[in-house]
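Computed from the coordinates by the stated procedures, all read-outs in this text should not be read as laboratory data. This structure is a prediction, so every number in the text was calculated from the model and none was measured. Cβ atoms are built from the backbone, for glycine too; each structure is taken alone.
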Structure P
Amino acid sequence: MSPTRTPDKWLMLGVSMLGQVAGTIFVNGAPFLITFLRDDRGLSLREAGVVVAAPFVGITVSLVVWGLVVDRIGERSSMTTGLAIVTIGATGAAFSTSLTALALWFVLGGIGAGSTNSASGRVVVGWFPVDRRGTAMGIRQTGLPLGVGTAALLVPNVAEADGLRTTLLIVAGIALAGAVASALLIVDPPRPTRAEAADSGQLVNPYRRDHRLTRIHLASALLVVPQFTVWTYMLVWLIDEKGWSTFAASALVAATQVLGAGGRIAAGWWSDQVGSRLGPMRIVAIVAAATMLSLGLLSGTPLAVALIVLATAITVADNGLAFTSVAEIGGPFWSGRAMGLQNTGQYLVSALVPPVVGAVVEGRGYGFAFAAVAIFPLVAIPLVPVRGERGRPV
């Protein structure tokens, strides 16, 4: 679909980030309710993990569908609609009268949040040239750690002070602001006509050309395990194991997300400089495995806090690299679905992390859980298709 005007690409990046942040606050803010659900509602750590995994279930089942929608109707309409659904889900959750209803509203909001992944990624890829795209996507990907950081400050502190309803209504207001901004400001990037795309081979299913996309999807799904382990349990670990207050722990979690944002931008800039997305991605996987193993082995020492802060920066650095590579390989008529599949694998794994890791923590402790998680980036290292990386078609 051709745009009616040529917008400022940095404005497009900013609005895309706002949409990503709004969706992230809803989905990734849910784990910060674990202490509230445990202390106020009397749930076990495992039970609370199941409830807060509900948004991840919603986003997981919707990502591929949203990718198809973006490929068909464009970025602006998709993100506006999705954020409106997030607003409805957060509002419904605020007025839910049971944990079952709360979980179901969380699922609905998660479904809406799925729109922001493919749509905002496509906006950035469409408006930025290839030699600046890694940096731009790295900036866009900071929407995730910035959203998590905002949620870390907002969700546990407001829930502790004013309860669940106030917390979720604030989250709904943020999603509504993102929906309005998307509707008013986003301009869909230009694409070739289907006839032109057919002549250049851009309509061909990229999954049939080679296995690069499949390998990137698998590696990214493995690499998201340490990322979500740290994001989900850093707050609780600081409170339970280190004796920190809720405010102090949430402040550190929020601060570490700034480091994560910087790591994503640096990784994107690095990929532009070396002309490779996947080489840096493999190096990030190596460092992530070493960091999580060190954190597990030293979790009872004074070094542990520094290591978990380092882990929050390292374990998110691969996301922008993988996402940009997937969009470039997928091309203008397949990138929505490819990014949808990319995120589906990641969120499917993410939905399992809170209850599974929670069970491991209850059975064997935080140190064992952190060390065990190191195996996932270790397995991801040979899956990253560095040797198969070649020219970027978008």
Structure Q
Amino acid sequence: MSPLASARRLVVKIGSALLVEESSASPRAAWLATVAADIAALRARGVEVIVVSSGAVALARRALGLTGRALRLEQKQAAAAVGQIRLAGAWEAALAAEGLRAAQLLLTLEDSEDRRRYLNARATLGTLLELGCVPVINENDTVATAEIRFGDNDRLAARVAEMVQADALILFSDIDGLYTADPRKNPAARHLPLVDRVTDEIMAMGGEPPPGYSSGGMRTKLIAARIATGAGCAMAIAKGYTDHPLRALEQGARCTWFLPAPEGRSARKQWIAGSLAPLGTLTVDAGAARALRRGSSLLPAGVRAVQGEFSRGDPLSVRDEAGRELARGLSAYDAADARRIAGHRSDEIEAILGWRGRDEIIHRDDLALLGD
């Protein structure tokens, strides 16, 4: 069975060369409408879909007279500022025609590496999905410097898939998967329909980025595969030029599937449990300890004491009233607020703090039981 058939949360990456008509530097509206129809069909059967879309710079270059040359960083940022409006409008129109609501998020590399920004972005994406929206994400080129850019949306898409614990990531491209060599240069190159692990040998098959709008190339797609599969997410490289590309992929269109690493889902929990030094301690009652062992989040009602000085996103140790360490996790609150809400029900948080925070002090996705 294709990993797409069983996916409940899906990230789809659309490259500039697919979305932008090169001759007119305008969105390929008819094709985009078929993608939106595919997303609507997935949503109708309960699949949550996040889109990572390139195209902002490509949509603005001609209007700004920036064609036919490599752009300086400030020129690219200016083009992104103009093009993001057109890109968001194109997606909003296409999704609205299918009765879906689009939401735009702009992320930088720092947002995926800083714990607090990571938690904020993940919480926002989770809330948008709960509200029935289709998040459309692009790199925030208007503010990112060269040092904090992804540089391509393949890796951004993989980080998003990792962030939201997606089941599958689809990279739509101008090629139908991974070959043993560049098929444009080597007629003996073999197509690989399945890759069970992204080894150094597989990475060596990546080539240079193609000319034109695309800034990725096969090597960035393989880097994305290493990130996604390492987080327990299957990934496909597939040709996207056909109408209804998601439907075609479900029906068996030629592609390369990269299988998730068996240890992928537990890797982040291992990182939380063993790689981060706790900056504070939460002491919990017996009821909370039992709930944690059942796989529940840590709610403020079960917290009896808060020790240490920490900020939102910092690692904490969770201990029972006898002092035994039960778990480690990332805090959803800073120390002062955690002390104020400790022992209270989640529905009291807003009245206590004056703002609506998360129901959990540590969400189960950010919590690793020791011994797991």
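In table form, for the structure just shown:
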{"item": "If P(r) over Cα pairs in 10 Å bins from 0, in percent is computed and equals 5, 22, 29, 23, 14, 6, 1, 0, the structure in P, Q", "result": "Q"}
{"item": "Entry that produces 25.2 once mean count of other Cβ atoms within 10 Å over residues 29-36 is calculated, selected from P, Q", "result": "P"}
{"item": "If mean count of other Cβ atoms within 10 Å over residues 61-68 is computed and equals 22.8, the structure in P, Q", "result": "P"}
{"item": "Distance in nm of label points 7 Å out along Cα→Cβ at positions 165 and 333 from the coordinates reads 5.2; which among P, Q", "result": "P"}
{"item": "Ranking P, Q by mean count of other Cβ atoms within 10 Å over residues 117-124, the structure that comes out highest", "result": "P"}
{"item": "Test item: helix-only ellipticity at 222 nm (-39500 (n - 2.57) for each DSSP H run of 4 or more, over all residues; to 500) calculated as -11000, pick one of P, Q", "result": "Q"}
{"item": "Winner on relative contact order in percent (Cα under 8 Å, 6 or more apart) once structures P, Q are ranked, highest first", "result": "P"}
